[in-house]
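**Student:** Next up: some structures, all given as structure tokens.
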Structure 1
Amino acid sequence: MSRTPSAKDEARRLAEYRWLSFDVVGTLIDFERGILDCLQEIARTEGVALSDEHALARFAAAEDEQQRLTPELPFTQMLVPIYQRLAGEVGLPATEEYAAALRDSIRRWPAFPDAPAALARLGQHYRLVALTNADNWALAQLAVTLGDPFDDTVTAEDVGVNKPDPQVFTYCADRQRVQGYGRQDWLHVAQSQYHDLTTASWLGVATCWIERRAGQDGFGATPAPQQVVTPDHRFTSLAELADAVEQV
């Protein structure tokens, strides 16, 4: 009969890794809050009543479509056509000015409250690598928001394609290997089943699901995955992961 792993068991498993890669937008940065703050500001300017859940659902659908059309574009650069696609569906003007405002708002997107401190704690145990669909400009803004925790960074701009494309993970693995960090030492930490966990699991990379929307319906501003994979580790916050690591 199987048993639920104890905190000590979990900590021992986590101690086997030497480096962690992180999805940034959605796992460390509260992009839903950032998107809504921008869209609601536009809605107030235009005198439009905007439902948060409807706006997030239409954003997810627009991103899903844009991913298929331009998989080579970093997420940051997709924000302009994403806005133009969703605007009419939520009653906002599809102007270039407002589309640019959504893209530029990324510098104000907040970190999840637990993320900066948890990253600092995890950095005492592991090499930390950002693995993001953002471009280099956006990641520079977001890293400052998070307290500049990363030992290395890999962006969609570096790779030339977005997650969930496997090339992103392969590029990251190759880059870390030259620094002496192998695939067997790797844990990928992410919120998005669509962008991250499905591909990482398919490639045989150990995964940790930070389930930021635990207890909420749907996938919010993230496109729905074709399937929900079972991760190797699962927590509802990054602080819980840091707590588990420190149980050794």
Structure 2
Amino acid sequence: LFQLDIPNGEKYFYLYLEQVIVREDELHIAASVSSHFDDEEMHVYSIDLAKQTVTHDTLISDQDSYLQTYVDDDQPTFLVFEKNLYQEVEESHSEFVDKQLMYMDLATKEVVNLDLPFELDEDKIVHLENDTLYLLSLAEKQLMIEGFNLVTEEVLEKTIDMPLLSNVTINNYVMALSGQKVYLTRSNPNENRGAPITVIDFLTENMLFEGTIEPKQEIGNHYKLTFYNMNVRN
């Protein structure tokens, strides 16, 4: 157990941990920090565990915006950041303008802005597995998987026909990607029929499993079954 002050900590009054990553003999902490002027920044603090010192303070973003972070826990080589930019069009309403993606190489501490050969729509789900960044989208009975290898820059594009209802968007579903498999279920299933769950090998496009998630007991009229997230353990 040890305690460290963050660099220039006197400037900040609030810190929120986004990711905590242990890689070899280093600890990396991605944190949102706010100053007394309400300016929000995203930093990655790299800590030498043996010496118990902060070795790098990497500024990721100094804009007042929220970034999502992604890392492969089994192979923490890269830390990916996703920023969705919005423009206020009227009071209490804003419109999506742009999605930006960048990553930090945890070994070299280099930060790279990604210029991907794909459209970065608001509803695309971001996932990092090994060295590959995936974007998943769903519409009109088709699942689109776009991949970009951060090391080799190899591109993957897959469109898979799905036995889904028409006129649905990614927001109607909860998805997870693990080991070249996509796991998918409805976020708001029909209570009378349960939640359909599908597992697909996205390289071979083979359907590996189709089933239903059902509650063990009847759900009363005042309750609703809703899925917000899905995690896969191999």
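None of the figures in this text is laboratory data; all of them are computed from the coordinates on show. The model shown is predicted, which means the values in this text are computed figures rather than measured ones.
**Student:** From 1, 2, which structure was relative contact order in percent (Cα under 8 Å, 6 or more apart) = 28 calculated on?
**Tutor:** Matching structure: 1.
**Student:** Next question, about the same structure. State the single structure among 1, 2 that was used to calculate helix-only ellipticity at 222 nm (-39500 (n - 2.57) for each DSSP H run of 4 or more, over all residues; to 500), giving -13500.
**Tutor:** 1
**Student:** If Rg/Rh (Cα atoms, Kirkwood Rh), for residues 11-98 alone is computed to be 1.12, which of 1, 2 is the source?
**Tutor:** Value 1.12 for Rg/Rh (Cα atoms, Kirkwood Rh), for residues 11-98 alone corresponds to 1 out of 1, 2.
**Student:** Going by mean projected area of the Cα convex hull in nm², which of structures 1, 2 comes out largest?
**Tutor:** Of structures 1, 2, the maximum of mean projected area of the Cα convex hull in nm² occurs in 2.
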